[in-house]
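Down below are the structures I want you to see.
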Structure 1
Amino acid sequence: MITPDTSQTDSAILPALADFPFPTALVVTDVLATDGGVLYEAGDVDEVFPFASVTKPIVAWSALVAVDRGLLDLGAPAGAPAPDGATIGHLLSHSSGIAIDSDEQLAAPGARRIYSNRGIEILGDRLEEATGTPLETWVETTVLEPLGMASVLIPGSPAHSGEGSARDLSLFARELAAPRLVSPALAERACAPVLPSLDGVLPGYGRQSPNPFGLGVEVRGAKSPHWTGTGNSPQTFGHFGQAGSFIWVDPVAGRQAVFLGAASFGAVHRRAWPALGDQILAL
């Protein structure tokens, strides 16, 4: 792990961190790093922060565990109140046509990329029905406990209620980079674009053409503007949250990063995150 000496502060190594006038926590991991894969840490990486939508990939991963176990089928109907014709796969890839926070149908399934908290909540209902287990318990036993993510809780909506430490979230980033809980074929499918030509609005960054998502994760592609670095590969995947949080995995660079903070997503994040991403890649 890179350990700054007394003349090197975090902001000297990663200057973009100085742009955040509130507490933040960052963990960078790398497939070639020693110290358990940790390349760099900044801030209080054991402090608990809200995840907001960074909750979604964790819940999605638990759904993929259910798929691998034959309990859930990506092609199965999503069921009411999702639009007729929508599948579990549509819910995971934000292509069911359901609105962001209501049951209103805005498009036919598979026609547009409509980012939807409601769709992930419906996924949570289907996952509970398929496993016969309360969602919070299912996520805990299939993802959080096996990875040792002791600080992480998802006590409410599977779309945005998560919270935990950057240290523990980084364990999930490493799982995404080198899956152990989900089969290799399904993990590869999940982290690649689903219906890759679909256009849509990326919250906070406007309309993207196209706007690729995988199964529970966003895929960078050629999006601009974007919250990752300009040097991140198009294959980079992950998620950001309105809590001012992100998790990304760049499989080309072999690097992963998680960021949490004490302020909601806003102008400072839009300005500083891309530069921070490029500085992380340059470590």
Structure 2
Amino acid sequence: MNTTAEIRHFTASDGYGIRFRYFPALPCRGIVIAIHGIQSHSGWYEWSSQRLAEAGFAVYFADRRGSGLNGLQRGHAVHGERLINDVRGLRQLALAEHSTQPPVTLLGVSWGGKTAAAAACLFPSEFQRLALLYPGLMPCLQPTWSQRLRLRLARQFEIVKRHIPIPLDDPALFTQVPQWQQFIREDPLTLQTVTSSLLNAGADLDAIVQQRLPQLPLPVLLMLAEADQIIDNAATQRLFSCLPASRLQSVVWPNARHTLEFEPGREQIFGRLIEWLSD
């Protein structure tokens, strides 16, 4: 599929240069600020981003600092607040480029759902909607007691850049489609390790969501994959059950694995997202 994506960059408030893919929409009826998962990058989501742009939603899809096209400090972030500030900076840039000030939806994919949900909980006035695709708030694979201890010690003694392998090395966890399994396997930008600091940042984001989610005033779309072996769907649904039905729409896609972008039936899946955005 041909895309209109432009690879651009902006400078975060701490001076770090962040690359992002921009999918313009003409005319534009909304802005989507998108955040990817722990291993992936914005290049994994060009198809759905293009579909959103064709439906009138301009997409600003950043590569998280240290991921994708951002080669500096691979797999690292100093804390959760830093990641949230990066999202807010991209939002400011997007609104500055659209004089009509269209509504802004925050879209979090997998691990990026942590950042998206935390940003929306802390700064709900800056976003009009929150869409979460198989968010990484309640993973199936939890750290062991010894791993949790090492992370606490790393935080206590400021051991911030010790690299830890990401335990998701089987592409079949992400998709059942061989073509996309091969894409993941051969993608040179796929992240293989992260720092202890990034993992602790993720824990900080989780804590924000656990504490503030019940007060979130935004409409939320939660889309899960029924055959997901990375995300605990039941625990995720319990977490979001604190939101009233008037603000939460939840969809579980039958037989789908983790990365809905790469699964059969993605036309229907992302058509549902566009329908919700258009409502």
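No lab work stands behind these numbers, since they all come straight from the coordinates. Worth saying up front: this structure is predicted, and the values here are computed from it rather than measured. Cβ atoms are built from the backbone, for glycine too; each structure is taken alone.
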Top of 1, 2 by relative contact order in percent (Cα under 8 Å, 6 or more apart), largest first: 1
Rg/Rh (Cα atoms, Kirkwood Rh) - highest-scoring structure of 1, 2: 1
For helix-only ellipticity at 222 nm (-39500 (n - 2.57) for each DSSP H run of 4 or more, over all residues; to 500) computed as -8000, the structure of 1, 2 it came from: 1
Per Cα Rg over 2.2 N^0.38 Å, for residues 101-172 alone, the highest-valued of structures 1, 2: 2
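Check the numbers for FRET efficiency 1/(1 + (r/R0)^6) of positions 13 and 197 (r between Cβ atoms, R0 = 25 Å, to 0.05) across 1, 2 and tell me which is largest.
Values: 1: 0.05; 2: 0.90.
Top value of FRET efficiency 1/(1 + (r/R0)^6) of positions 13 and 197 (r between Cβ atoms, R0 = 25 Å, to 0.05) goes to structure 2.
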Structures 1, 2, by distance in nm of label points 7 Å out along Cα→Cβ at positions 53 and 245: label with the highest value: 2
When Kirkwood radius over Cα pairs in Å, for residues 117-260 alone is computed for each of 1, 2, the largest belongs to: 2
